[in-house]
Structure 1
Amino acid sequence: MAAKRSTPSDPSDSISSVMKETRLFPPPASFAATAHIASFAALKKLRAKALRDPEAYWDAQARELEWFAPWKRTLQWKHPHAQWFVGGKINVSVNCLDRHCATWRKNKAALIWEGEPGDTRTLTYAQLHREVCRFANVLRSLGVKQGDVVAIFMGMVPEAVIAMLACARIGATHNVVFGGFSSEALRERINDSKAVLLITQDAAHRRGDKVHLKKASDAALSECPTIEHVVVVQRTDERTAMKGGRDHWWHELMDAASAVHAPAKLSSEHPMFILYTSGSTGKPKGILHTTGGYITQVASTTKMIFDLKDDDVFFCTADIGWITGHSYIVYGPLANGATIVMYEGAPNHPEPDRMWSIVERHGVTIFYTAPTAIRSFMKWGESWPRKHDLSSLRLLGTVGEPINPEAWMWYHTVIGGKRCPIVDTWWQTENGAILISPLPGATPTKPGTATLPMPGMDIDVVRKDGTSCKPNEGGLLVVKHPWPSMLRTIYGNDERYRQAYWSEFPKSRTCAGWYFTGDGARRDEDGYIWIIGRVDDVVNVSGHRLGTAEVESALVSHRSVAEAAVVARPDEIKGNVLVAFVTLKTEAARGADLVTLREELRDHVAKEIGHIAKPDEVRFTEALPKTRSGKIMRRLLREVVAGAAISGDTTTLEDLSVLEKLRSGDDE
């Protein structure tokens, strides 16, 4: 199977998974009564049917969309490259806007936007359609052609959504770069994608301050020879330098643009967007997604996982600079005719109840956020959400990383009032859409697990030799069959694509060639999948391979801990020992005896998991190094504990000062 084989008895062949969770939460009867899939029996039947014939399943899902021309072949698979709905012609903008404007939804709110200072805007489907058509004409007037790459470097403003949909309408490939990135990161992504036009804004509001996006753009563009034009949205009253002939104000171009635009009839495999994700070393990877397969799976999973109804108000707290923002702020909800809420600023500005204020004020029914955000909410205290009426909520979701049971229970109790199902979703930038998740009207949930693969997905936990792991045996998470929203390649580097995702389980006489996710996982006795963490974050301690995510979960279950990250430090005797970085809850940090608490936490882990998982060292810190999407950068922590120089890509790091404090020991 794989290039390197090992026997099942080899301790290096499996990952020890020691976290146990027995609490089970069936779907509330009142929720299941109106759900799209209303019972576990119905879900099992659907999953089994889709597993037997995934092409027929996805064929049926694609037929829910509007196509200019039907496809001749559902899947063409030439390992490791897939083409879906071959020969079909489609436009994503039409499926997100035009088809709704032909119905009663034309006067329904498509986008409710709230700026950090408190200003708001609402766009109906008809209004959003007009704005997208106008900007599509703007792009054409600036010479953007079908297949050209357009870079988008913006904050969370409606114009960012309009720009994405306009690119999709004319067949330009968008490359959204998170608005918090440095000019160096922007330059690298523009040059790698060979973008011909940049869309940005003067500045964005963040934590009461301003992020100067145009200034960062100008610094980047000094070495970006492919950029011909820059379109600038005026968000603030900042004085903005404009370069004659290159720079254009958004509002001036839009004032002169027609609101009538005929959408391009695009091949299903037309390149829709490039989105960069960091590798552990080297330059970021440009993940390429195409049109028909992406919108099919994103639209299907949005409706099914979030049990989307016409009266729902959907609030995903991600940034559009990440795949979650692409799939579950913009394309998935709008393809289903939903009302989305979009917020510009920080979750704790001006106070830590900003999210709950938005939920109450706009009547949010579905709230989708990251575990790292939930742990921040926990750290700030439950008095903040208690100030607000959250009774409009009917469904909660999590995304971005495995959620520890303690945070799950807090979310369930404090935010959901013990009445809202939680969909704990697993997927990656490369996947395009959610691959593992409960369905809220059908799946009994357990705190900490994403439960089961979605219908149409063939996912397994295997050993290095490719054999399936036994229940509760840790192994490697793989996808055994192509799926519509999968990445097609790494832009400009197909060999890296092959090596990064397909080399662990290559095509052979006994294997069709499997996609390796890079994650360790286990299946429990009910078949539920528990993500142990990135294989890079699995450590060998005294011959046992431990997933650090489980040790972190044990630490966070302590009453004093808000967040934790665990990494390995080389040790002459044990091979490796565990070092825990711990952030305390605000009230626990006041006057804490850190020496006593350090030993208490080590003993707590030993009690929760076992002595083998007891951290050798516990370091207290006010903050952990995170990407701007909220993921902890454990690679950097490993370099800190080893005393090594920081190497590899750090462009996604949110706050470099956090890393410097950890290296100097200032937070101890």
Structure 2
Amino acid sequence: MSTDTVTTTDAPSTGRGDDAPVLEVTDLTVTFPGLNDTTDVYAVRGVSYAISRGEVLGIVGESGSGKSVSSMAAMGLLPDHARITGSVRLHGEEILGLDDRAMARKRGRVISMVFQDPLSGLTPVYTVGDQLAEAVLVHDPKTSRARARARAVELLELVGIPNPEQRYRSFPHEFSGGMRQRVMIAMAMANDPDVIICDEPTTALDVTIQAQILELLRTAQRETGAAIVMITHDLGVVAGFVDRVLVMYAGRPVEMGAVDEIYYSSRMPYTMGLLGAVPRMDLDRQGALVPIQGTPPSLSDLPPGCPFAPRCPIAQPECELAEPDLLPIGDQPSAEFIRAVHDGTPAPASAADDVHDTGVQRSACVRSGEIAENAWTARDIYPVPEIPDTPVSAVRRDDRAEMLRVAELIKHHPLTKGTVFRRRVGTVYAVDGIDFDIREGETLALVGESGCGKSSTLMQIMGLERPQGGTIEVMGQNTAGLSRSARFALRRDMQIVFQDPMSSLDPRMPVFDIIAEPLRTHGESPSEVTRRVYELIDLVGLNTEHATRFPAEFSGGQRQRVGIARALALEPKLLVLDEPVSALDVSIQAGVVNLLEELQARLGLAYLFVAHDLSVVRHIADRVAVMYLGRIVEIGDTHSIYTRPSHPYTQALLSAIPIPDPEKERARTHIVLDGDLPSPANPPTGCRFRTGARSSSHSPRTNRSSA
């Protein structure tokens, strides 16, 4: 690793108190030089924080805000071409600028990291046990292999891996995603480090597995006494897990303070917008979400002044003159001071501030004092759209037209063995007899963990063919008896929006052609195609000039809007939404969720909404069907499911969803399920959830503070 400035390595300080920071990051900057005369990328710009033993610091922000890069710099894991300046002190010793050999002695022993993707973080050709034993041996070569193996088995047992003696010899691909993440946590705590950095450790996991991983991190903290840096975009996880919060935007910290201060009295419009954009599982009628308009700036072409000013609803002309410092609330310079400095008039510099003083809330906003004085919230400063009721909301459900009916639907996949003579050796019961219906103007959410059969159900419905078992009726027509022409005509009334818009949109086609393709396929005239495309572009909140652009030129939220416009081109009556917001930042997600609600109200659409985020489901769904191992275990209206769940699996799912409210999250008791989802190829007899019904209750903040 190369740095612009290499500071002298000091010996670790002695006599430091228990409250002394174990990790101090001061004015850290990371720049990636541009290639082929392109502009440099200023990924991290002046990050400072300190964390003490046993403390948990949460770092939050949108994708590209510099969260992960700042932590990779602290770990010495960035490529050599990265230019790094500032200071990173571990127990008072400067580690920024140490060579790889010196850093290798510290990584895993004093400071360790849990990566976002455990499959790429583990070596596929070694067993998980050998990799854990290696983590012990590399820092203590005098330890015998037998002792290292015993420690590895002990760690596997500590993180809840069943049959640790046998699973020691398993390879990473033989573990599920949650089990692999447990192994990564075991590896991080193998040598009792003083700092554990967790980089989005729960992002790709189901909510029940997320609850298990968070409990394991608390266990790691209790076992090692380590300080934890939690990098995440999930504000619910932050509310219940961390002590202090650092909010980043465009590579810089924009607000910092205790978790209660940030959630209940935020003084930075960006943080306020993030909190207002989060759907709440604990609120029955939340109203429209608060979207943050626009997208984060390019880190190679930052705007003048405050980088959030182009998206800020209360920006003033002074905000574009100078980038505000992270200062205590009310200590920001006045507008007159900023103008004087910008015009070159001599003016006294603002008072220096100790960035490591953890007892003071700070904000990088010239209007932070005004926000505090007026006690503004996100809904006071951001424009919140008004979403009307659907046209059929006043009509009884039984009196509405039926858009979709599924009865006793079955989809089994054979398991075969052999190359020349293949024989059936088993069956995967992907969908095993489910029933539900959707009425006009209604949203039914299909929820459950990965592997429960949600996607198989969608594919059966969208195929418009004879199902393997049971019946599917779309707008009253049984798909089993449809002719080819009838199936083609019915597709006008039923469209799908996929989870990943980048892979579902043709990268070689401009937006106009992407939206126009289904219209041309169904024989619309060129003039009607042009009129309809521009009408749809306006309907989903895009600009006319976007019609000539390609998908790669858009943000994730904008690409999803293009996908929705394409799905609406033929004026369907039923939309199938396959995880349409799971890959989006919370600020972008809010805009897409509001759009879906607005379109349903204006057009009377019916939605089959497949998701694993139960907070979004409560916000958008009228009814909820909970799937487990190919079967629906509970179905009903959203209010009843969320307030009076009757099935233990539904109770566990709802318990696992973190609430972005520190006080409520502290008071909750979480149901943490044991183990992973059973294999759909060998489901338990009788009640399929009976093997997962064994669970432990846990109130995270109470247990953590009493430890």
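No lab work stands behind these numbers, since they all come straight from the coordinates. Keep in mind the model is a prediction, meaning the values are calculated, not measured. Cβ atoms are built from the backbone, for glycine too; each structure is taken alone.
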If log10 I(q)/I(0) by the Debye sum over Cα atoms at q = 0.11, 0.13, 0.18 Å⁻¹, for residues 463-630 alone is calculated from each of 1, 2, which structure is the one that comes out at -0.49, -0.68, -1.23?
2
1, 2: which one has log10 I(q)/I(0) by the Debye sum over Cα atoms at q = 0.05, 0.11 Å⁻¹, as calculated, at -0.22, -1.17?
1
Value 2.8, calculated as distance in nm of label points 7 Å out along Cα→Cβ at positions 247 and 511, assigned to which of 1, 2
2
Of the structures labelled 1, 2, one was used to calculate mean count of other Cβ atoms within 10 Å over residues 167-174, giving 15.5. Name it.
2
